[in-house]
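Below you'll find a set of structures to go through.
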Structure I
């Protein structure tokens with residue numbers, strides 16, 4: 001029987017690669033988007049088992065409506081992948097309370113709300129939060145608000161793994177540098193410097209993160225719970 005999967009921020013970047021991995025497995029995948037309608041629509045034209053669903057993850061009411069729609073259409077939800085996230089990199093002096101709050105609303109509070117409402121239509125299930133090594137030990141003052149949101153997401157993972165066991169497994173994947181649109185404008189010298197600190201000497205591919213997510217969501221990983229799994233090429 002096909003699993004019902006929700007991927008937030010599933011139209012682009014890592015989320016898109018994750019969605020494709022599950023779509024190729026013939027799962028029913030709800031690809032959440034906010035501004036990336038064209039990208040989401042493209043996937044729905046390629047895969048008949050793709051469902052696109054609009055919701056701003058910063059807005060609780062839109063999250064509720066999204067979960068209600070999945071319940072109405074499928075009657076259940078098997079897998080939640082909290083991937084939606086933003087970063088606004090600036091100096092400390094240029095950071096504003098409004099932007100800090102926006103990052104928390106999407107990266108952390110939004111993920112919590114997706115779980116809060118989504119778990120109500122899960123029997124046994126799997127939740128995977130896409131965190132970051134920035135939430136563990138990779139520090140960039142320009143992204144301190146993003147880093148804080150990912151550290152919070154890791155803490156949320158631990159608490160919900162305890163709260164939702166034994167029927168729902170909760171884990172987080174913590175990618176390092178990955179080739180995505182979010183990183184496409186990085187300075188070449190900066191990229192080279194960062195690659196020097198990675199044992200494999202390169203940024204990861206989105207599909208490499210998707211492969212780990214897919215495994216953690218599988219029966220082969222049925223005893224993995226409350227884990228934060230780094231996928232960063234090895235840090236020197």
Structure II
């Protein structure tokens with residue numbers, strides 16, 4: 001599980017990073033809203049912990065921007081603002097939970113676990129892209145009237161593309177998805193996997209486009 005911490009206070013950012021690393025998570029950390037937005041778009045994260053008072057782009061603006069981009073990463077807002085209006089504004093912007101400073105670290109950990117459990121449950125939902133139907137984490141996919149079992153790498157890559165249909169998925173994101181035992185795949189391995197998916201999807205009118213220097217994009221009609 002990879003988490004993103006967006007907190008401009010360096011001491012707090014380091015404390016949160018150390019706590020969550022010790023709990024077994026992979027952690028990225030950032031102190032600027034605009035930099036965090038770029039990082040969250042470029043790389044998959046399972047959860048973002050976002051402070052509201054940020055330079056570059058406020059935490060509230062960051063959450064809204066992520067939701068406009070259809071980035072579904074769960075968001076836990078942490079802030080010293082504790083009025084009802086502040087909490088409502090954060091949740092209305094698209095945050096999934098809200099934690100007021102000062103807080104106890106065990107409570108933060110518990111909220112992180114709860115959001116990650118909810119995300120795993122949500123991932124069981126069916127995804128449809130034109131004639132393609134898949135369930136995240138399941139190797140069996142349906143294309144039209146045919147059913148196929150994909151390899152683990154093909155499954156991970158197709159899930160990453162299908163959940164972002166019509167948007168570019170970076171090579172780094174795909175590498176993260178295909179990493180096994182701490183060993184990231186080579187560019188060649190990713191390209192071979194993409195080629196195999198193209199052969200599967202092409203006869204059904206689905207196309208995996210290569211955007212040089214950016215990544216790949218699945219083109220098709222979402223929603224069946």
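Derivation of every value follows stated rules applied to the coordinates shown; laboratory data play no part. Worth saying up front: this structure is predicted, and the values here are computed from it rather than measured. Cβ atoms are built from the backbone, for glycine too; each structure is taken alone.
Out of I, II, which has the highest value for distance in nm of label points 7 Å out along Cα→Cβ at positions 160 and 192? Could you put the intermediate results ahead of the total?
On the way: I: 4.1; II: 1.6.
Structure I gives the largest value of distance in nm of label points 7 Å out along Cα→Cβ at positions 160 and 192 among I, II.
To test your reading of the models, identify which of I, II gives 14 for relative contact order in percent (Cα under 8 Å, 6 or more apart) when calculated. Before the final figure, lay out the partial values.
Values: I: 19; II: 14.
The structure behind it is II.
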